[in-house]
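Taken together, the values in this text are just the output of simple stated rules run on the coordinates, not laboratory data. Keep in mind that this is a model prediction, so the values were computed, not measured.
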Structure P
Amino acid sequence: MRRVVSTLLAVFALSASLSAGGLKKGAAYGRYDADFDKVATEIALGRSTDQLHSLVVLKGGELIYEYHDPAHSMKGRHVLWSASKSFTALALGFAIQDGLLSLDDKVVDFFPEAVPAGADPRLAQVSVRDLAIMASGFGKDYIGELRAGMKDVAATLFKEPFKFDPGSRYEYNSTNTYLLGVIVSDLTGQSLDQYLARKLFKPLGIKDWYWEKSAEGYCFGGWGLFLSPESLAKAGQFLLQEGQWKGKQLLDAAFIEEATSKQIEQFIPGTLKPEVEATIPTSDFYQGYGYQFWRCTHDAYRMSGAYGQWVIVIPDKDAVIVVTSYNSAGQKLMDLVWKHVYPAL
């Protein structure tokens, strides 16, 4: 085990010598290495050395730390899984800012041809907001079918029996996000990634995106986006600056505030097992959900994807933390960030 840790620390040293990937290194760059290195060290001691792919920390808009394992880098594109959803939410924000729709618009108005005869009356109640907060009530998530080449998604989804009244409670459903992306694409006449390229990626100097598309020709929205840690750090800084970049207000600060605030609880009190409910105060998975953003403990929020793809924004610390990984330990990995990174910021 000592050899494993020694090898890992050698990787840290190599990482410290790498280019900052276009992000400005702050005066404190390298000052926190001994503290922040402990995240990967504890993962190595407890699991394996290939769990953490990248850990990047910005403070005051400057790079103060970066770690990458040998197979990953600051500029290498990484799968985001459901962290893609937050970028779809930003596209939604830009479309609202452009006057193309509102959160109160009804979803069926964007898919009139997909409404079946004798549709459940609740279908007409589903709003764009309901999609954004994962409260549509739709009876099935078609993520698997979409990845397998499904078409006529809206028409199929609209025939499903509802599980609950729209807006009444939270239930994670990636097809909600897919529909959001389709709506934005149809209204703008551009694919989701090209719209974001014009509105967000190009102003931030992001050139490395790739977004997988469905058989219908739309970006998946809820997943399928690939970006580098450098680009994720820029996106996090953009959020921290409430939509400003280089002195220009790209996206309305009020939308970002709303999108990253708790709009809905992720559980119904009394429905969880007692041992799960006991963890809620310290859990980063039950602090509330915004518009495709997760609230965290420590008054923070994040983009969040499977296996630990996170952009954590901590306004109180003027900090952004980027994590890319292949780690199924969820809260345990987040706990390492709070244990070793947060206190030093």
Structure Q
Amino acid sequence: MSEKKNTPVKISVVVLNYNGQGWLPRCYESIEKQTVFSDLELILTDNNSTDDSVKFTEDWLARTGAKGRIQQNGANLFYCGANNNGAAVATGEFLLFLNNDTWLEPDCLEKLYNDTVRAGADSAAPLVLDYDDDVYQSGGDSGLDLFGMGTGGKRAEKVRETFGSPGCSLFISAAIFRKIGGFAPELMIYVDESDLAWRVWIAGGKVVCVPAARVHHRGAAVVNPMGNTKTLEMRTTDYKRFLTNRNGLFFLLKNSQHILLLLLIPHLLLLAAEALVMLVILRRWSHVQKAYISAVTETFKMRGHVFEWRRRIAGFRVRGDFFFLRFLRLKPTRWHEVTRLFKFGAPKVDAK
């Protein structure tokens, strides 16, 4: 572990990792090349990896003299728990939650910081491109679709307000992150970035797109590993779909104040229709049981968590549901998955 310098840290780069040593060299190299490298610290939040990720990070910190440390979690705490632990030891004014299957262009963090501060924003969405080229991948959530799910939008050409930042490279003020309670550990992974963004806005904050800050991202490297740096197929698991579906329900139940709770009706109807389609495609009832029916029943069982979060959110709520009507979008977020069907064919779903 390297010792922290006395100079203030503008950005704490919190790199989430679980057996991702193969991705870390390029990720760290891009951090080292940042134009504001002296203003950064790196925190590896490691979910008990069994590869050489920790040793590689120790060597990198020693070689570069970078400010930083390793947060060893001792178990797989998934996205939310691990990033909360990384944030707990961070000293930066802003936090950048960064997946290990990413790399940053050299001026990314300088532009991300400067444009966010200039806009008076509390969180920002960089421009996310494919890992090997400049093909547009994401700019975060532009709003909520009519099913109550975070949905993307057109590629931003200049700094503007948006709903939320992509989870692979989520930039947020450390102060507001702590004020709104960080990531919800109950979510574990998936929908977590949208959930956090909604709470930023609820608390009176602002999120912007910063398209000049460019991040390259592989995406789904754990559940869809084929192709190395390129995605060659559409692959998921029963458990991933369960978490995505369950967390989508949590997302609405926790953050809606009153009128937006009505989005639960089309949301549940969409899940029912999607379950039927997946049953036809996969011909496996166990997938419907695990990924859809269990998602609804588990949400009901965890209603205590929902009520607790609603109580906490009411304590810092500045904006109500009528404010968020401006973020409603016609384009359904699931449309992206439909287009992927035409590109990659029927999804491969592992029964685990």
Structure R
Amino acid sequence: MKETANSKPGIWKKLVKSKTALAGLLIIFFAVFVCIFGYIIAPDASIDADLQTVEIQSKPLGYVQQFLKIPLNKKASQSTFSALFFGTEIKDTYLPIKNYSISGNNIVVNKYIDEDTAVLQKYNINEITNGNPSKIQQQIISKKYWLGTDAFGRDILSRLIIGTRVSMMVGLIAVIISLTIGILLGALAGYYKGKVDAAIMWLINVTWSIPTLLLVFAITLALGKGFWQIFIAVGLTLWVSVARLVRGQVMAVKELEYVQAAKALGYKDSRIIFKHILPNIIGPILVVAAGNFATAIIIEAGLSFLGIGVQPPQPSWGLMIKENYNLIITHNAAQALIPGFAIMLLVLAFNFIGTSLRDAVDTKN
């Protein structure tokens, strides 16, 4: 009786044969990997990749700096799980230096101020090595900033990696919220019609008439600025397209013979909707979900750029553009452009998936 979209031959074969779909999946799988293991692969594994060194602010791509690592003598109180998913607590101070020399029990360094200025400073070797002078060389390290540093001297590559989590999570949560509301309301409107359909369509039309960003602004101001608030705000603005699509699909499928047969057998409306109708319209729903995922990423980046999205120091690609956009007119324009390219690439990946899904579920192909 029940023919689901997943059982139709050739749909997923068409999808995996599409070069654009494979390219999109590859980018998305890489982004998911970065989300999970971000703090392991990021050069700066501190919480929110927020290790600031103001002396080396706005440095170009590939910049290399030598540091003297000075321990803060903090007790280890962080679990491995916490370090993996939330970053490592800062246990050392990184002093930028130009050069150093050993003088007795002291290490003498030229602290880096800028390209033309250095300050002579002296530190006791025992204090720096926690009573093990033989390890002094281990306290002299060199860092390479592959994508340069931002206006606060933070590693842009690390913040770009950790910022992937925000974009992926806002897309995922926004899609879950929009699908939950949209499928429920759309299914009710399409199945029952009449007054139920009129009431839901009125709500859809009112919501549709409000500009998306304006509606997000209002919800954000009502819920407050923050990490989870922006996810909810974006999700509550994307359900309309899902509801309209589901309503139309349910109206069409409702008249098919197998649905009428289910009614004749006395099945409950809820069973007919969720077990017989919705599985057969899953293809179009997946297409709109992919589009909503991409839209959510763009909206979050725009809100963070305007200062009402994710709040610093938590990294967000939109926030990174805001912090570095003034560098576009300088020789360090890449610091502002790279997060923009990351947004473009991830959005393009989901658009590829959406387009390929649309072609795969099209019975005319």
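If Cα extents along the principal axes in Å is calculated from each of P, Q, R, which structure is the one that comes out at 66, 48, 36? It must be structure P, since only it matches.
If log10 I(q)/I(0) by the Debye sum over Cα atoms at q = 0.14, 0.18, 0.19 Å⁻¹, for residues 154-329 alone is computed to be -0.77, -1.05, -1.13, which of P, Q, R is the source? Source structure: R. Each of P, Q, R could give helix-only ellipticity at 222 nm (-39500 (n - 2.57) for each DSSP H run of 4 or more, over all residues; to 500), but the derived value -11500 comes from Q.
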